Structure 1
Amino acid sequence: MIAKIKMFFRKIRKNIVEYITTNRLFISYVIIALIGLVLVRHFTINNALNFQTFIVDLALVLIIGSLGYLVKPKKQFNFFFIVLIIFTIMEVVNSIYYSFYYSFASFGELGTASQTRTVMGSIFEKMEWYQIIYIIFPVIFYLIHKKISRKNYYSYLSIVEKGKRMCVNTLLVGCILLAYTFVTATKTDYSRLAKQWDRVKVVERFGLVLYQGNDLVQTLTPKINKLFGYEKSVQLFDQYYTDPERNDYQGKNKYTNILKDKNIIFIHMEGMETFLMDVNFNGVDAVPNIKKLASEGMFFENFYPQISIGTSSDTEFTLLTSLLPAQMGTVFSQYYDRDYITIPKLLKEKGYYTFSMHGNLKAMWNRDDVHPSLGYDEMYFKERFTFNDDCKDPDNLECINLGISDKLFFEQAMPMLEEIEETNEKYMGTIITLSNHSPFNAGSKYGEYDMSSTFNECNEDGCKLVTTDYLKTNKTGSAVGNYITSAHYADAALGEFFEYINNSDYFNDTVFVLYGDHDVKLTRNQKNYFYNYDYKTGELKSEDDPTYIDYDSYDHELNKRTPLIIWTKNKQLRSKLNGTVDYTMGMYDVAPTLGNMLGIKNEFALGHDIFNIKNDNFVPFPNGNFVTNLIYYNNSTGQSKIIKEGAELTSDYISNLITKTENILEVSNGIIVHDLIKAEKDKVLAIRENGEVK
């Protein structure tokens, strides 16, 4: 028995020695490639020892390297050397890029002249030794190649190597490791990979090689898409924008030109949902300042974002252009260089200065390229703000979640806004908040908001007061509780900002438009728990309970509404812009509605001026769902729910809206993918004016 065991281990040892002897070049390639990839993560995001990321890198190095076995032994060096050169270029470029933008390079961005000039202008000033250390790895590989060449390694290999077999085995090992990576990845990991907006997080989880490969695919996708379906998209575009029925809800109303020549500032409220305005604990509202602003201004209570995978960026795009998000990928990552008609561009034609302001990196969501393309003259981003950016420090109140806290952000934004008003006759800007962003785990940084409930608990010994805080202590409840606490903080920061606005000598001719950018992805189960948890019993209420709230999947979708508020401290304007508007309204209706007030018009808007279309409006979503004041339709099930009691629908009501939704989504996507406003604008406008093409 002992002899058999010894023979077994001798055989293993022999196979290992034989593998190393006949695969010295391949093993050298794998080790050198992995060292370079580990080092670039160490010098940029400092996660060199992350096991999951290492497995991804190893899997891809093996998969790519397996193809080398299909090359004759004497030419294998050329294959592996070229791969290592590509890795080296990737490592050097990303290392230098990271020192400028705290992010990783994108093929799409590096293809733009402005991005290259920005980097090249001061590249030597910021150059560090570790940014070019990767150059030595191909040199080391070359020296290894020369050494084994002198020992007739390649001649020996041409006799003993079984290339196809080694290729299959190596490829199989690489695929198994890659499969492990994707099996262990979370939904958040997949979302980040698909969106490609937080490049640091993608590299942290999937490594540089997979990130760069995914980036290349996403960069080429728009160009590939543009090769297909152009003629059909042009036909749909021309038909849609020359259809006389589109004029049914156009024209003047009582708000026409009411904001002409007024300054306008959009407040992009991260993750703020409308249901929060009805939340109150122990006599304290969850969002008292938003409620106050809504009561003082014009509040749209049935307002829906229309987002796809681009979330916040989709909202920015749809708000400014009145188009829907791209069907594949995101506009901000892949289609930002198209000729869109936007609110900033139209106002610039009227002499407005335009700006955007955000406490995050300008490279996030590719805003450093997108915002100028959308018409912003200047960006005030993270680089313009001063704060301690160690967000992981629980005692650091200057940084919450992704960056500067909202309170400090608004405090530093105030003098910037005053300077903008002093130096510009008219201006338009977008201020993007940050603190109310998932994962809502900043804890005590949000401050105190008492969400506890107190009740009398009685038994045979008498009664006593019991206090429970299920929105903090219960796992399901805490998801909603943490969000409410975060929103309460963001609302307080907003309140401090508007207190400053009210007391300032500035902003008398400025109108603020506040909007929640999207829902926060709380599940139906989590919200149902919030509505139907009985804190006295510690269980969900039964459906027989008279206080039970029916919360089905349709209610959950309808509950994704966000606030839209038009507010000004100008008393004369406030007397005209007030009250609650209950028309069903989407993000794509904002530009036409405000455009009418500002005296500008986007001829290629897909939305409507809500005060013209009123209750005839419908809001299509990128997934094919839609909502009106009467029903909510679910495209995936083909089912709908009547949301207005007693509504009587004609037989073709839903089918007509399904057709309209499909049409709008196709028209919008054609504009985005094929740049149709640039290509077809003049022709369509000529047809509208004269009934024929000039």
Structure 2
Amino acid sequence: MKSSKKEFIAEAEELIEESQRLILEVQDTLSTGLNPDTINALFRSMHTLKGVSGLFGLQGITNLSHSLETLMDDVRLGKIEVDERVVNFLFKNVDILKGIVDKLSQTDEEPDSSGFVRDIEVFRDSLKGGAVLPAGGAVIDEAIMKVLSEYEEHRLKANVKGGKGIYLAKAVFPLETFDTSLAELTGLIKAKGELISTLPTSTNIPDGSIGFNLMFGSPGSLEDMKKDIPFDMETLVGPQGATQLSPQSQLQAQPETHLKSTTTTVRVDIEKLDRILNTIGELSLAKEAMRRIGTELGETYGHTSLVYDIHKITQTLERRLAELQDQVLEIRMVPIGQIFSRLAQIVRRYSREIGKQIDLVMYGEDTELDKYLAEEIIDPLMHLVRNSIDHGIEMPEVRRMKGKKESGTVVLKAYQKGNHVVIELRDDGGGIDIEKVRKKAIEKGLVHEDAELSEAETIDFIFTPGFSTKDVVSQVSGRGVGMDVVKEKLAALGGFAEVETKRGAGTTFMLTLPITLAIIKALIVRVGEERFAVPLTSMSETLIVEHKDIQTIEWKEVYYLRGEMLPMIRVNKFFGLPNQDTDRSFAVVVGFGERKVGLLVDELFGQHEIVIKSLGDYLKKLRGFAGAAEIGKHEVILVLDIESLIDESIIKQKGTAYV
């Protein structure tokens, strides 16, 4: 079964199970009065099922759930009165829906549901018109009735029919705190009865305040209401004796159905998986401690049977931990197609808003990424998509003049590259105007006018906060926010962005991300007296560098590595640590492509598996560190943020002003 089909069946079964629970609630409250929240929730379940099935192209389920949604809409608006016959009919049709979903899990063909849809229409027509609820002779201000929605008017009449009083609470709140104050008042009202409508008002409201009229129904008297609701109140309709409900009809026999779920899918909160991974991290520390103890015992007592047993148990624990880690990480992985489908909605929406024709092409939707990373990357991708639509792709008439097809093309592509996932966003628009970017950077004081910058360094300015080359601000872009969000979010996730552009031909953004942030391998290095962790996902190699071979070109320290210039960063100098007077250092080569640098450190200690922990709100703005990790004998070390180190180095080397 395809993953997308599994995903739909799991979602559909969850909605059907929720619907069955809600229908049971309706049945339980037939004699005491229906809860409108239950009716609304059942309506929303059918509405959601209709939307999900439509997204997967399952027209039969879409039509059937739409018919049930329409039936529930009539119920919630008071056009159909709920009795045992309606409850049984709902149970029967939800069972039919479940049967269709079950068959869909066994075959690719969707069963015909047209007959069931006709049955619902006939049943609905037979009930309409018999549930008009009288207003009980109550006189309510016509101005109030005019602003009520059809549903609110129905709930008003239902409360009157139930013998409840209708009250109007008048409240005035300061603008600064009205949201929390209104929520508190709503809670007080719901504890007494049913909130029918919340109506903003501007009559006799002082400056800096906002007023609301809250209409609600309650069986209590006005005096009882005023004891707990400290606001001006008036009675619109006094409480009366409740109207007796019609006798229940004979319970019809329910069709026999099976309760077993088709899928074995379980939805798990990502925070629970995080806690499991934290436990695995702690067990990894215990494993390393066992390995160390076994080594020390071997050195002290030789290869005795006890030492051999400890060594064997350590190896078994290591294998099982690795399996457990891989399995938990696999649970966290989701196809990136889920993110792409959301971006498709953004493309359709914004292209209509600005009058451009956009064709969206997607590749690699099955590429898997950690669930946390997938959710965190959606906002940066949204900013890039909006930027491509607004800045990149020209208006249809301009494209026609350039000999291009009128509709622009946006390509989303994802693929795995080693321990990373690369997401490409390509458009066939006008490309980035390098000279315009340079002029804007000089104008904002980001770079000296006589500075010599490469094309890649110039393009990098578009990621600066507040930077925009657009002269007119639109709803889509132009305020200089968005691209800096892309840069910051990628850096926080241990990823980076590269840009390729050709004037008149289009632009490609390439986002490189680690597959997961949960448990990573890191190289432990020493700089002076301090030890740091360098994530292996950002490393390409290590080497020994003689200091005499390091050259200075235009105030930049470089090292010739296989015929190419490799910029060098002295980590001790970067963090202000004491310098160790030696003739050679170890260089850890990190980064990719043109953003590759060598980190000069004093010693390498080998690799460890680490769980990166946040530095907390107090230290989160500390540049150069991605977090902290625990190794060895519960030693806490800092994890280097490679992307920010490279960024800081580039800023210092190219003679730009700090922003």
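Any read-out appearing in this document is the output of simple, stated calculations on the displayed coordinates, not a laboratory observation. Predicted model, so just to flag it, every value in this text is computed and none were measured. Cβ atoms are built from the backbone, for glycine too; each structure is taken alone.
Name the one structure among 1, 2 that distance in nm of label points 7 Å out along Cα→Cβ at positions 154 and 410 of 3.8 was derived from.
Clearly, the read-out refers to 2.
Of the structures labelled 1, 2, one was used to calculate Cα Rg over 2.2 N^0.38 Å, for residues 274-369 alone, giving 1.36. Name it.
1
Which structure, out of 1, 2, was helix-only ellipticity at 222 nm (-39500 (n - 2.57) for each DSSP H run of 4 or more, over all residues; to 500) calculated from, if the result is -16000? Mind showing how you got there, number by number?
Details: 1: -16000; 2: -14000.
This value belongs to structure 1.
Where does the value 29.6, 100 come from, among 1, 2, when Rg and Dmax of the Cα atoms in Å is the thing being computed? Working shown, then result.
On the way: 1: 29.6, 100; 2: 32.8, 100.
It must be structure 1, since only it matches.
Looking at distance in nm of label points 7 Å out along Cα→Cβ at positions 202 and 298, point out which structure of 1, 2 has the largest value.
2
For which of the structures 1, 2 does the calculation of relative contact order in percent (Cα under 8 Å, 6 or more apart) return 8?
Going label by label, the one that fits is 2.
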